[in-house]
Structure P
């Protein structure tokens, strides 16, 4: 009897406890009012102009765990995973060819407020101002003499996708199709370009897509024959193919730029043997930069260099001497060394670092690198690009770098 009584008591106690737990779990929490008891500052956001759907519904628990979480602000999951669980279209965008860096790194909150905002899509600022906070060169566009109409009226989103695109530079479609969406190939177009065949060309090769000091958004620096309207200087007037050039690129350019012949004679000549030759880096018609470079020099160089999988650091870590162009140290066309440096001698570095190693580690013919048997140069210890330590050192200078030679 005592055993039966004990079992009955245990059963009743367990049943009553379970019922109590069930009753607690079935309590309906009045969201978001219960949250506002502590987070009063959040309540006024609900009246914002653009409110996050989950927040406007009053379901704080759609994103936050009310009790405990492994994530900051009690988020129910990692922020990017949480966002993508609803915004599947963005998930598809970040699988495309060109991805906006904040979207690629999952930094959704860098651009969007998770609760409410005065701006569409819950952006922290007006769209153009938000873009300019990272793309600082864009701040001057609105002050230019000629501003592209879509940029002026609709901002960056007129041509660029905010998260990802199958086209370079996040363009919603590639040029010239994007341009032809507004600019019809009509009589006016043909007259200005002297042919309708140019409609298949890349418009931004000559026109700045954002703003310019020149009529027609032409880029500021123009190749002399182009500026003079002398197309026949480079193009065959009776060519069967539209705008075919008179001779191979390198030969055509060398006709005016004779220095290229000397560059070609160097042991290492950059791009000159390529079919496109000069056109790999220079725009033959117009450009914003000096020497008709197709882009800012560091961006142009980095578009090819340090792109292989083994270069897995952020691009900025491979850019050294930020105040100088790549051509301060490298010969852009030809050199006697494979690095295209102006010189492998210490004089190249000493032209700027005149006081280096005057009373420290010896360099020059009297100091032999034990690893190579050659004279010590700056490059014996310093790495020009992508070094892990200050002063462009590839190894820890407190020991690991020194014991490469000094083992005793």
Structure Q
């Protein structure tokens, strides 16, 4: 009799332990993160607000095809209950995130709705994204809708997105850090701030990131970022077809934060404030060490690098080498200048023989060169360009391009040795 009781006790204890386990194992602590192995695991996180500050790791690829419409539970769906933990995708892939708006308005749409409290989402890759957040929505991105105080690191996405405001191929709105990320997402925005990687970058930092998708929107449309206000974007690039109405740029549509060592090679088309790199460069902003080889078409204020450059902004050590086509205020480098300080900037006079460097004025520091001249290092080093740490060139073969690793970074660690 005692033996039977002991056996039953063991069975009860074991059964109780199994039933209380969450997801596919783990405790959610840093040294024992919750393991996410199935679509059901990933979807279940959204049911447990108490776990939004915990640690997670994906241990297998996940196919969300069974969670179309609004069946998927967005993790941290608003500012009342944001995600503040750590989610490590472990370089696994989430495929077929198909989400559609089923009411007149939605916001904070993505796998993660809102990141706060220095949350981290890293090493996560998404394929075949299909999001339709029309007719009206704010803060829409496949990985994160609104990155308020979080870090998005080494993440990517491919697919297509439809939305209204603050729509990005990876993150809808970024206010903190996006690092080493990329997107190949076709973005279709119905109103403002549509970007190939980020819709709106507000006081955020974007580093070492790029976009490959086509972007179509109304105003503030950019190949990498629709609009950037404060913060900074560095060592990043964009290619694709970029189409909009006002403030349309191959890299950024509305640029109000420093852009350094960035480039765009896009087909850009808009109506007003249309540029190969920046549609509209804000007052007191800096664009430095960057270039555009974009074809640019528009009606007014159309430029190879920037459509409009505003008061007290500065542009230094930049060039433009793509064809421009506009009806008024069209320039090989800048369409309309409102009072900019230039240092050693260049544009290709063979590509654009019928326009000036600046559409409404002249500046001795915006220098026209032939294609052959712009493919020689001396044309730039004579003007003080750094061809040791920043720039390189295929002599007589290419325009200057940015070094992936500076000459002093012998082990490619990101630091000069």
Structure R
């Protein structure tokens, strides 16, 4: 990518997307936005707006809670100031399920953080057009720079830029397949910030039999539907509850369309375990560190303080609501045990904290000697002299 630029992106677009990418057809045109608008019904457009409204409501609440902090003493001040990144790239998968919801999940909190420039990359359909729902969602979020680039090549294009087409971004956000995830990791190693380490989707449900096994099975299948490598795990607190969930899972699985990825993922990655207690089940969840944790148990709220490692917790409710922002939360979350150290996407994802230090002249003179001593202890003579200069020239 760095050496061949646009030629490399065009080659992989032909190879993997069957699209003849040129500099003139890479960006979605205003006409294509208009055509997409005409293909989306009023009810569908309203649903997208409702999702955006709910995500935006909580994102604005987050931004208002992020306060710059300052400590002032007689010697000066030390502050931490929130600054948004300037330019981000959003990747929107466009294969079997074009996830326009992920575009909203990324663009809305980015705008609320203060990001000025947002570009979107998504693979084109077989007709060379971008999925109309993706374009309508982009418009709803105030994004008009959409490029018909998919896969790992899209990540490279956003990270390194494309001559005369796209400038490099500071941060890349959005889910994708294994190749997209690997490309994001490589981009991060090269200095481009990414949102979260993300791989196949996963859900862990803790059930004690107090919630209908039909709900438990439906929620497991919802996550398994994301792809053939998506994990759906349930930990029950009794063998009876486990048997009921297993039977319901088999019944609902058989009712799914033949092409559903859940038909592949459940036999490979679907598991039901039995724990001695809900507390033991939560501790197992902390070890697994799942992307999604559903607490479908009696008095679920009391367990939340015990949860340490998870992308998002759902207290007595279905994760599917979060997938569409109904609570205002975000579905771009860490997977593969990355929740041990990473958070899901939020307004904070799109900003950074900048230190602002100020010392009075008197304080600099006072602190020169000790600073110089510490510098020489580390063998850094120029540092020591820089500190001493403030004393000598005070």
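Points to keep in mind about this one:
- Which entry (P, Q, R) yields the derived value 3.9 for distance in nm of label points 7 Å out along Cα→Cβ at positions 177 and 337: Q
- Origin of the value -13000, where helix-only ellipticity at 222 nm (-39500 (n - 2.57) for each DSSP H run of 4 or more, over all residues; to 500) was derived from one of P, Q, R: R
- Rg and Dmax of the Cα atoms in Å from the coordinates reads 31.8, 116; which among P, Q, R: P
Taken together, the values in this text are just the output of simple stated rules run on the coordinates, not laboratory data. Since this is a predicted model, take the numbers as computed values, not measurements. Cβ atoms are built from the backbone, for glycine too; each structure is taken alone.
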